[in-house]
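Structures for review follow.
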Structure P
Amino acid sequence: MAAPLTAANVSTGKPEDVGMSSERLHRIHDAVQRHIDAGEISGAVTLVARRGRLVHFEAHGLMDIESNRAMQKDAIFRIASMSKPITGVAVMMMLEEGKLRLNDPVSKFVPEFKNPKVAVAKGAAGEFYVMPADRELTIRDLLTHTNGLMTGGAGSKSGPPRMVEGDTLAAYIPMLGAVPLDFQPGTQWAYS
């Protein structure tokens, strides 16, 4: 099992030792502070590493406005759609390691996705019926937003509510396997 990457187990160095400017890195604080002062964010954690050396690591602002609690360097953030590029890189690394293929069915990893159904609209009142999907969802479908899963169409309306604080992916993701897709896999693009 891989150990989690933390600033504690990354060697630190002077910015100039890795071809960076200390002066320019100090500008990060000013840039983040402008967003805090404008009320756009309450706080942030910034980190810059180059050539395996940590050259900037700073907590800015507050992590809890009500209690006036300062931001901590080990704060945990919900990063929403910014998880997609991180997930994409992780999937490509697993692809390089031979752990998966882009055309693998999602059900290989989450059995609840076996035998998906597709919602087909009938009438104008949001009614629909379900039919078997032409094929299973693939890893590629998930990465390219061509999966029809929870994209806002008829099938999405029968899905579980969005995740909330305290939900786990281990419990939530299998529930999505029962949700009818909004279109046949690979036939349309819809951000989800």
Structure Q
Amino acid sequence: MTEMSQPAGWRTVDIVVAAVIAVAFGVVFWAWGVATAPLFPQGSVNPLAYLVSGVWLIPGVLAMLVIRKPGAAIFTEVLAAIVSALLGSLWGLDTVLSGAVQGAGAELVFAALFYRSFGLPIALFAGAGSAVGEWLHDMPIYYPDTAFGLQLAYGLFMVISAVAIAGFGSWLLVRALAQTGVLAPFPSGRSQRPI
């Protein structure tokens, strides 16, 4: 969907909703990290483990689809990462850096289209962009001695997970929320057709 007549600045409701998404997913991040920790033992990790990583990429894509303002993806992903780190993320403060890079990956996709496209294709590409950010962050920090071919395999599974969970999942969630009327203050709530 295209939304061309949106106000440029952030409204109070935009900030509040972005913060609510971030805090909710910060708790999800922490719980998801605990639940999936056995898939990421110290040392080597099977690339298939990254099929679960799309959960960590949802807030940036979701917030941008809802709020549709520059900075929404980065703001929400970073704030969610901060909440997760404060709750005791297994990855410590690196969680915040990871969130920033992942949010930037999604943000760049929306920015490339001048924040004017918010349909399913852009949601899928934003999920993939977030996965590219995840890959750029994780490879030098966690897998610096891993063969490049295996690093690419990690990236492939990150992208698959991100497209399916963060991209398609966020798009479905926005459609479902719009049907309830809770997104009425946002262009995302006014542009959805009944399902």
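Sorting P, Q by distance in nm of label points 7 Å out along Cα→Cβ at positions 31 and 47 from high to low puts Q first, with the largest value. Tell me which structure, out of P, Q, gives 21.8, 67 once Rg and Dmax of the Cα atoms in Å is calculated. Computing Rg and Dmax of the Cα atoms in Å on every structure in P, Q gives 21.8, 67 only for P. When distance in nm of label points 7 Å out along Cα→Cβ at positions 39 and 151 is computed for each of P, Q, the one that comes out at 3.8 is P. For which of P, Q does FRET efficiency 1/(1 + (r/R0)^6) of positions 71 and 183 (r between Cβ atoms, R0 = 30 Å, to 0.05), calculated from the coordinates, equal 0.95? Of the options listed, only Q reproduces it.
Please state which of the structures P, Q yields -6500 when helix-only ellipticity at 222 nm (-39500 (n - 2.57) for each DSSP H run of 4 or more, over all residues; to 500) is computed from it. Traced to structure P.
A value of 15 for relative contact order in percent (Cα under 8 Å, 6 or more apart), calculated from one of P, Q, originates in structure P.
Readers should treat all values here as calculations from the given coordinates under stated rules, not as data from a laboratory. None of these values were measured; they are calculated from a predicted model. Cβ atoms are built from the backbone, for glycine too; each structure is taken alone.
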